[in-house]
Structure formats: structure tokens, C-alpha cells
Structure I
Amino acid sequence: MLLFASIVWNTVIEEEGNPAEALLFLARRIRRQLGRTPPHLVVMAGALAYRKAERYGADARIVTAVDVCSDGGKLRVSAASTH
């Protein structure tokens, strides 16, 4: 899920902050890779794309890596970017 969210984030940036264009690109990519377009993935991608644009529109960092590990019963999430 974290990797999917980072792909959506990066796609919004690549589509110059336009969540609608990002969603169209992602839907085509999902269809090409899976041979179908599962509605739940499109809905989730849309929600993430619009959230990125609305809340973090000025943040143009490209996510280059994500990681989750367990740390004493807690989850530690880390992400690397181009800035």
C-alpha cells in the first residue's frame, strides 16, 4: 500500500500537479499491467491523487524509496526523496 501511495504521489508531480491527469495515467497503467482496471484501485488512486494535490500541492519531492519495519511493537515508516 505504501508503494502504491508513493507511485500516486510521484505521478501527480509528473502530471504537473493535476490529479485528474494523474488518475487517467494510473488507470491506463493499471489496465496495461493487470489486463483489467479494478474499481477499488482507481477509487483509491483518485483519493490519494486529489489529497496530494489539495494538501501537498507545493511539495515537488519525488519519492525514491519507502520502507516499513517493526521497532519494539511499533511500525517505523521511512521515505527517501530527491531533495
Structure II
Amino acid sequence: MKFDFPNAESVEELSASATKALLQYAVTDSAELDLSLTPLDLLLDDRITVIDRDLSIAARKAVIQRVLTINRNGVTVQTEVG
């Protein structure tokens, strides 16, 4: 990730601004993926890994539940991780 702050008057100010900007990403406590177009048949205990290559952050969670819903609109399957 590249952080550009051309108005910094010192290295300390640049470092403080970059740290503040990165901490905004660090407070993220969830991620949501739409796998509806991906032909995956996930099973319980399968592992899902999410990677943000710009920030070099990765998270891995296991499939803990699959919910099948059938109604007049059709069939949906939701996969939950935790």
C-alpha cells in the first residue's frame, strides 16, 4: 500500500498521518463475500481465506453453518463462517 501526504512538514508528521490512515483499516472487524457467482460447494469445516493484497492483511474462518431456505421464490443456500 502506498500512502502519499505531500503536505507533511516533517517525517514525524508523515508517520503520524500514515499510522492514522492505516488504523482506519485495522478497526474492520468483519468482511462480507458474495460467492453466488462462484461455483463452490462449501462443506462444514471448510476454511475460507480473505486477503487484501494492498494492505497485506489476511483472515481465515471455518464454515460453521449452511442454511437451506425453500419458499415460493425458489431455493437459497446461505453459508455462514465463524
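Throughout, read-outs are computed from the coordinates displayed, never taken from laboratory work. Keep in mind the model is a prediction, meaning the values are calculated, not measured. Cβ atoms are built from the backbone, for glycine too; each structure is taken alone.
A value of 3.0 for distance in nm of label points 7 Å out along Cα→Cβ at positions 19 and 51, calculated from one of I, II, originates in structure II.
To which of I, II does the computed value 29 (relative contact order in percent (Cα under 8 Å, 6 or more apart)) belong? This figure was derived from I.
Structures I, II were shown, and mean count of other Cβ atoms within 10 Å over residues 43-50 at 10.9 was computed from II. Looking across I, II, the calculation of helix-only ellipticity at 222 nm (-39500 (n - 2.57) for each DSSP H run of 4 or more, over all residues; to 500) that yields -18500 traces back to I. The maximum of distance in nm of label points 7 Å out along Cα→Cβ at positions 11 and 67 over structures I, II, that is, the highest value, falls on II. Assign the value 110, calculated as volume of the Cα convex hull per residue in Å³, to the correct structure from I, II. This figure was derived from I.
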